[in-house]
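Take a look at the structures listed below.
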Structure 1
Amino acid sequence: MAFVPALSNSFFSSLSCFTLPGKDFPLCGIGPQQTRLIIKPIMTNMIHSGVWEGPCRFDVISVEEETRRVHEYFNYWSNNLDSLLGKLDPEYYTLLEPGLVIFNEDFKIYPDQFRKLEPGAIEADALLISPDGASIETYKIAEKYKKTVISATPLNCRTVDIAAYTRSHGLEMFVPNDPEEMKQVVISLRARKILAETRILYPTDWGWPSVASITGINEPEKLKDKFGVELVKISYKALSDRMEQMTESSEVNEKAREWAGLLTGNADHSYLDEKYVVKSLIFYQCIIQLMNEYQCNAFTIECFEFCTSKLPQKWEITPCLIHTLFKDQGIPSACEGDLAALIGTELLMSVSGKSSHMGNMFMEENESLQINHSVPGTRMNGFNEPPLPYQLGRFVQSGWGTKFAVDFMNNEEKNVTVIRLNPTADGLLVLKGKLVGSKGYNEDLLGCSSTAFIVGQESRSARKFVEKQVDYGNHLAWVYGDYSEELKTLAQMLKLDIEIIT
């Protein structure tokens, strides 16, 4: 897995460099977004055994000169691989040692040539192949290692020939035509890898569908078959027993008080007593420990079921704070047991490299889309970028329930991408949007109160998008920036139908 807290305290102890929002707390890289796509670069090329002319040889050179040119070209190509990937963040991928496969006029790849590619070709997620000399060798490499092939050469007579043949044999190949398309392919393959490594911790005694968010994905076993996503259910008793242990721990309380001081100190303003921030950070440590124990790297809890258990009232917490803290570390976390919203959140964070906001949908009279929940990310300009200014608020009237508030409009970027996965996990709805307003900052508001107002970039309306939601459901996740093209590529890889509204 990309993020596997394999030892009993590995995730928990990693919080010594924890990423509380604030300029003094850089990310520690403990979430699944730290996953890299492992790429094995390979060049194929021909060196003839002799000299002759014919229909495929009209500019004959000696075997010695051909050998020199092949190795010179391979060395040049190997030293310039990063240029193929454009401006892609190098944290997204790892390039293994390039390999050169040489064949002659019998067009066969012999075992010694395959051995030169290993173990990298076995370890890799994708093979980046420059198919020089002929076509069949690229297919033979794909066939042997059963790995996704990315052509290092743009669209031409050879690459489309190889791609069509490779795809017709049930193997995956992409032919990006420029560095920007290459970037989209790598980002999307990485996002698919992250999704396939996802294990969601879900405390529930109820099961599915949730009592409120009934258009979440309600057959989670299909998520394993379709995407590789696993769901780990634990009982409320297990949750409660662990929380009671954490509450009694002096070490946990000391750490919670330390973090609460940092959180409050870095906030523009706080509308609640710091003791309630401490309580939420005890709950946060409880969930961390359970995620560690059950080998999970994503989290959700059903707010209505949680509320009726009266445990939140007993502990004087709501889940809002931890959703924000997790997302700011690249850990998918979603409200109300909504697995569709959680996966949408993960896809958006993976393609954008940014934290996100999610919430309920409301249609305004001016046809703008309101998205409202108290779970804004503060790292919405990027996981490694400075956090947005934030305030701390209270969820309930009596003063507890720590939550973040962010002024979404107080940011240079106003283009946004909104996403929703449908209940059967085979369709993706995307809005290329424009942020036109926000609410919840500098206000002592109860409940879900961090609100974004969004319209389509071109239509200046969200009506068409909202009308489509009758087939997709309620909760929406969004990030700053336009990532519709990356999502289109990713949808193709995940075999999802995609509708993009603007």
Structure 2
Amino acid sequence: MENHIKSLMRAIERFSEHLNEMLSRVKRVLVIGHNDADGYSSMAIMSLLLEKKLEPEMLSWMSFDSPVELFRTLKNINVEKFDAAIVVDFGSEDEMRELFDIFKENVLIIDHHVSYPQEYKDFILNPRMLGIEADSFACSSTLAYSLARMVGVPPEKIYAPPIVGAIGDVQYDYEDSDEAIKALVGYNRYVLEELKDLGLVSEEIAPNIYGKYQQTMHDAINKYGLFSRLFSDIVPERYSTMSWYDLKKDDRMNIIAKILERVSEMGILSKEVVSELFIYDYIFPKEDIKYFREAKEFATLVNNLVRLNLGKKAKDLALSILKYNNLRKNKNIIKTLEGYLQQANRKKREYYRKAKDGAECLSLKGIKAFVYIDLTEKPMPPAITGSVAGFLMNLDKGLSELYVVGTYDQGRDLLKISVRVSSETFEAAIGDIIREIARDLGGEGGGHKFAGGCEFSGLMKKDTAKRKFYDVIYRIIEYYTS
């Protein structure tokens, strides 16, 4: 891993020189990013970097759910408005060719997903282009952070986005610890350790209770069966009306120690069990508002603002609160934010309910799959399919090996499919597999070891989209069972 980090640092230094050289000859830059926490965190970092080099009015940004939408936009873009483009956490071969046709050599791409043809290697900061595959555990926002640091942006200006982006990207190490899974490893951990040393981020273990910051300990205990058994006589009654982070740190650590002791006495203390019970939390000590104090909560907030079709103002707000610390302390901003979050939660509950009611179980060649496709007149947005796949995995309690969620918007002629793999018996990374399958079926795809996605256009009809959805599922199962 040290060699990977050294290789990445050398590449980042080389790209900082390329960026400085590019900015010396251009004035108007377009930043393009993916509609998720990693994409927006990366855009925030690059925007702060560019604001050191350019006048504010010379910087513009766009974000997209899918390469298909980016490609369509590039076909109609007003090229005269921009001299250069910086793309983060996004893209595929066709889109990149279009970008280079438009901007020539004034392009910089920061990504960690699919690899690109070698002809682009001088313009793309991507571990895979360096021969460093998924085990480098670098995401776009931690790469962007190091690039910004290399050109002189102080870490105090950009400490939250790289950790928010990395947590939102959900990259896990399944081998790192005998006791628990650490969420940030590889290059992401390298950046984390730098920020920890500077006192800008702290790390601690916490119970894996979804939404723990919005509910009391009493509510959490009653909601989760396993935690009910473990917590019932461990959490003092005086804490029952407090949330996890209302407790003093020593009290939190005492509760965790007692839980570990309890599961040890039960004879089930193993990495798998503990990784279900606990998560690693990343705390921003300088923040004093609940939404921004903890990286996982912050990442969820950003994803809700940008993925759930809440409009451009919600996306503007997401980028702003990642960029400027003073905005995160503005009471009017917080009030606006809470209104958006209420709207987002209503939408998310609707999508989850539709998936729960419409999901079906498949069993093919010994592989169990829990699947759902939204073909309604107002389908879920493409960016939410990954979250819905995760929801089905939790709903199914991991009884299936494969979870697949699709959505087809006939008006946009876009089919988006997200895949989650729950079993570690699959040796090959689902992201690599689905990339091959999608290309073979006329689409684009990619992802990580246990999570991937793909998309298709040109289908025109719902029946065609449905067939394509099941074709992808069957191809995945064939790959794993062949």
Structure 3
Amino acid sequence: MRTNIKSILAAALLTTMVAGCAKIGDFGDINLSPNSPSQPNTAMLFTYASLYPRNFVMTSVSYDPWPAFYAGYLAECKNNQYGGLTTTVDFNTAGYYLYCMKHLNEIVRLASDPETNTESYVAEFGSLDNQIAIATTYKCFIMMTLTDILGPLPYSEAFKGESDDIWTPKFDSQQDIYTALNQELEAAYAKFDMDGEINGKYDIFYGGDIEKWKKFNATVRMLMAIKLSDVDPSTGKTRFAKAFADGGLEEGDDFCFTFSQTTNAWLYDVGNLDYAQRNLMFTVSDTFVEALKEYKDPRLFTYCDLNGYLGAREGDPKDFNAYKGVTLGLPGNPDVLAMAGAACSVAQKYCEKTATYGLITAARALLVEAEAAQRGWISASASSLYEAGIAASFAFTDADGLDAYIAAHPLPSDGAEAIKEIVMQRFLDGFMTDHIEVWADWRRTNVPERPSTAHQVSENGHNCYPYRMQYYDTDKTSNKAQYDACISTFFGGNDDRWNRLWWDTEDNE
């Protein structure tokens, strides 16, 4: 990095998120100026990079919250602008490369180089090995999610412009990216130093808790490994078993963040939306509401409000039948407004300025482990992990009735049905957490089944939701030769959203 980032980092930190699921401060005591104006401060680089994964829950740069649509959680309540799934078709990776992963790579470089790793602008963030391990772990999580959105991407040759004069990096296959990420994560895990430290005021996710970062590292490896269940189960099993032995997230280890008064959570801020003014444009989809009602799932009462921005609804707030959602993909505005007139609202806790959204919850980690146990990949009780995952979800969402719920929904004895039930529990848990992971579950397992509406089919010609996003215009113009080679090699010459990713082997149509 050659540019002076003092001003942009100072501005970013003034409006950044507060730490983790429990606020640890507003960064008011952070020295926003690097010790040397010509050098970046690794602590500030990390905090600034931490702004970007929030879009994996729901985009904050567009009115179209497509990750929440594709995961099956939200629908429109004012018009039919997005129901045809044709509004947002591409995904821009530029910010993730330029201002997230590049910063994390710079942390690793500065902490690894003897000429810089003794400087105060590096030492302030914490012990060197932990800086390298945390930055690498976080970068790999970002890259895993990007490739799960798009497929092949530049990675092996990315960030090598200044060092190797590579300004048009090739697109690596998703298989190669997964292999590289797993190797980097294993190496990072070995670097974690429990005797060292990370300055907690700069770590907005875990407040410097190294043990939780180690668990998150292992969990990211398990998230990748489980997706190999159809395309390469032997490799998936080997990688998963090693990550499981290292230990994943447990209840209370959720990887999440709480917005600040100045940044505002998406459902509060996107499109000038305001819960109190009752003008939010999105509400809960009927796919999600009906699934919760079918399961008699008390998490419904924590996800939704009967007396919210859509107006007061009749009924007992503990009566499942009082809750209704809206279909995404209705023929026109009158149909949307008619359903919204009876629908419940997203719970206010998700619409506050300082709402907490998850990225990867302990519930998801435990339920992924349950799937691996059911597949025979690890020596563990699938039923015990399944119940532990549900318990972690109830704890995270503050839902009541855990014991009765588990008793009513034991893990099926049939192996295939058991996996479906485990994945379904991840869907029921995933509201306002990492929607890209939920979307990945659906692509890989078709759970829950979500056929397109007639309106959506007429719009895009497909009877299921997209399998990926298309590349953004900058990928097509600034790196055209490599983009063309990628589309020809991996997608048969067509950059289409219904081309399946490497690990997605089953057609959902």
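Given a value of 11.3 for mean projected area of the Cα convex hull in nm², for residues 243-402 alone, point me to the structure among 1, 2, 3 it was derived from. Source structure: 3.
Assign the value -15000, calculated as helix-only ellipticity at 222 nm (-39500 (n - 2.57) for each DSSP H run of 4 or more, over all residues; to 500), to the correct structure from 1, 2, 3. That value comes from structure 2. Ranked by mean count of other Cβ atoms within 10 Å over residues 323-330, structures 1, 2, 3 are led by 1, which has the greatest value.
Structures compared: 1, 2, 3; top value of distance in nm of label points 7 Å out along Cα→Cβ at positions 99 and 435, i.e. the largest, recorded for 1.
Sorting 1, 2, 3 by mean projected area of the Cα convex hull in nm², for residues 155-306 alone from high to low puts 3 first, with the largest value.
The numbers here are math on the coordinates, done by the rules we state, and not lab data. Remember, predicted model here, so these are calculated numbers, not experimental data. Cβ atoms are built from the backbone, for glycine too; each structure is taken alone.
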